[in-house]
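Every number here is computed from the coordinates shown, using simple stated rules; none is lab data. The model shown is predicted, which means the values in this text are computed figures rather than measured ones. Cβ atoms are built from the backbone, for glycine too; each structure is taken alone.
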Structure 1
């Protein structure tokens, strides 16, 4: 039986306990979500972010807390994870965490009146039912079809998600081409005997077919008849996935693409580079993925974020990247790769010390607690690496957009770097924001030279010359405010406010639910309780080009944990991204949609978050 670390929580901040059967002179290794302080006798031997190694007498009570007084143990995800003991002889044994979770007492479900709305997410722009039904249980037979690829892709989607069959049945389905429609628009005429789709492009025809797949599922194949005219509000309807902090199996990424396609989302933002790892198997500098893909005991990156002894992790081959792009393309989804610069580069700095100034004694901690996680722009190798990565990645991804990061630079970065300070003086840069602007603008020019449009997080607007420039798209994440300011200044903006679309946040305040809490908690209704474009500034609609959900993986220790975080909240993302601004979703409509889609998620095999009944 493994040793057990018996833990008790006091004042929501202090974890006190002992380890039963702890061998003498062992070192306790574990991770927490943020840097740790020891409040009893003993010594912290090593700390990398929230990963901590402690030497103490573990047979008696010892006490831990977070270094940052703003942090509490908000839920089970904030407890120690991946604990093990390293013995004097170097061998390791896992430690079980013993903790009495407080009783779960969720708020009861509020009764909701039935809605006459069509059981479809996202809701169409215009729907005129005529009161009839069409039995589509066995699927459709294709007649006239100027877009054969669209129906083939939709049929494969229906089969993979167990929502089919779409094709092979007796109901006649004709597709007509009308160049007057917008590229993603379609019309759908459903009668008791047949169906007609009209679209200008393969994308429009695909979305019409996806609508039929949804209606087959939500109406148990007895779908309502009528006329539909539909088109999206925003051109950018995205979902991000952080694969750096947790390595998701390739099949999980394919499954996510299918889920996105069912709700007409069209941008997959692939975050494979961060402090913890660089997971794409690039050819230009293979050391970065070879040395950072795995974490754990004896690895370059220790067991951060629940990695434990390990080794755990992995990397994505270029063949897989091409397969991912191809699958996404079939589903009318473009893939946006992200390379993090200049910060969030802890792993890269470990692999390539030439990214840092050896004379820099800043010891600048990042918000996650990493020391010196920022590339130094005065180092020549910084630009050798950056240029090579941008060039290679732009060649891999045909979307010809690349996200350059530029978020969460530690405030003290570069302040004590002689080379950075000399560089700033030579270039008349007054502060670190000016230097960051110089860096990100140069990287953006590299991207443009490769034929790609640069993208970055909201911080890239900082600096004396107005920020990144270069026709970049900015992503507003701390809230809507920075995105609105960027749009006013002429930038194209994707809204991804954490308060509404960060799906790593908990649904509730219950202790038993693991997840982030820095932007509050995020129940389903909050995903639609906002407007991407303020009603009093309608002119910003031109520059606010879309919305995107985000899923960061600090709290994710298994692929399956992704599912109930996204579902059913991804319904809210889809509604805000597609639905007409004149008829936005609300608390009642999104709750109704979630109930209608329960059998759909069940058929797909995608677990949803469901509060436990009292």
Structure 2
């Protein structure tokens, strides 16, 4: 058998020029993906001596040079791309090529059904193994389908291509011509993330739980997420692509795939982009399983992973949640890629999370990426119905099940502060939000995420304490309607029977530059519930802050009020506020005890049925 494949290999071995001369005028030519692009064959392809004219070139994302789209080769080639990389973007923009908007999972069907009949596939592989099989190495994706459905397959066999395992092999029998190469495999190093990308990656990492299976799509933001998974456990990977950032996670044991629902104990991917270090790491490494896109990107396969998390990027998103990812206005910029595949797969997975990430601004902060309406010509890649989480450097918006009004407020909340009121003003004109929806000056609104924390109360329950957000209006309203008449009178000093939005938003739209509001939350099957809230309002004339509290009746006397007072006092202290004041009804014994047991030297003054309480933050009681 070995002699047979060696004889066959030698018989098919030709020069690059001889191989390319097999291509006829008008041929449809497929070129291998990413860093796996067959460089020697591409160089030979554009030579004038080969007689190729009026050919069509099909490819996904390619790295390195793309000479075939140059103006000088206009009579020889027309490029047709399923995803626009930088090397073809400008050429297609000026009309020298075409763009096919399509999900990666669907591309193999085009080849198999003959919707796009391929005449030639130019690929790059590793040398044959002892069975005579060539590995597609770092690029399996749609390459395997192209091979299976092309009339002629020309392989650039490169000794520097790693031999990857999985469904990544092609027998020599399937190849019509072999060209040997010793060129360095193309490498790709992501640029160092800036402050905004880092902040987005950190926000996304908070959504990834232990035992999750993660997909990180193309782009700086998804790949940066891997840097912030170091404190996670038993992470699995099922992704169309990955880069060098995966190596330390594997070596530290963070990524082990032990809790993956399928393909357990394996990193499943269809291609990778990275350095020589990565290529050496994956060479004959059984921990990696490379499979074609029709498997990796199949939403049904993706959805079988419990806690599947898909992370992809957008160029622009409108205030209702429509996501544009492939164009900037009328100019096509990238492609659908695997975004919709993984978004839908993750959304349907048990405890799955589909995440769309984007920086809040572009062009050095001069334009917002979260906009009242998409730029003219911009196309929708993910419809508003399919969008779940949206993440920027300013926070996380969970849009699932939200109405248009709630979506607008949630997206405005994570937009850049300079553009939030612009979004709200437009939404008011469209009657998407209440006309009384509060706006805050951009310079005063910065969500103080440094005050997000977990604390255990008296019975051992661990609660989330965080600053209140404008989007908490429904949660706070629900809590207020759960309060007893007695608790309502303790807080508002009168009977309050209704809590409409105009009333509630006074307690959710906070000017954090001077005031503070902290909510205590518990998680249940329906999501978060606010069970307590504490506020302080700063009086610059006295340099003191007036505090007030609400705790749901079934959670009272468990230490929530104590925690809220401690947190508010500590924040006030950091901000240089001198003291705390409060008005408490004389029969509100629980709240009075919170102050008297606070550890501060309390001053009280009774006026009718109200105690006026105050303390100096710098004065701790000696008792």
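As an exercise: Rg and Dmax of the Cα atoms in Å, for residues 292-467 alone, calculated from one structure in 1, 2, equals 17.2, 51. Which structure is it? Among 1, 2, the structure yielding 17.2, 51 for Rg and Dmax of the Cα atoms in Å, for residues 292-467 alone is 1. Match the computed value 0.40 of FRET efficiency 1/(1 + (r/R0)^6) of positions 204 and 284 (r between Cβ atoms, R0 = 30 Å, to 0.05) to one of the structures 1, 2, and report its label. It was calculated from structure 2. Give the label, chosen from 1, 2, of the structure having the highest value of mean count of other Cβ atoms within 10 Å over residues 36-43. Once mean count of other Cβ atoms within 10 Å over residues 36-43 is tallied for 1, 2, the winner is 2. Taking relative contact order in percent (Cα under 8 Å, 6 or more apart) from the coordinates of each of 1, 2, which one would give 14? Of the structures listed, the value fits 1. Among candidates 1, 2, the computation of distance in nm of label points 7 Å out along Cα→Cβ at positions 412 and 596 that gave 5.4 used structure 1. Determine which structure produced the value 19, 39, 31, 9, 2 for P(r) over Cα pairs in 10 Å bins from 0, in percent, for residues 92-147 alone, calculated from the coordinates; the candidates are 1, 2. Considering all the candidates, the number was obtained from 2.
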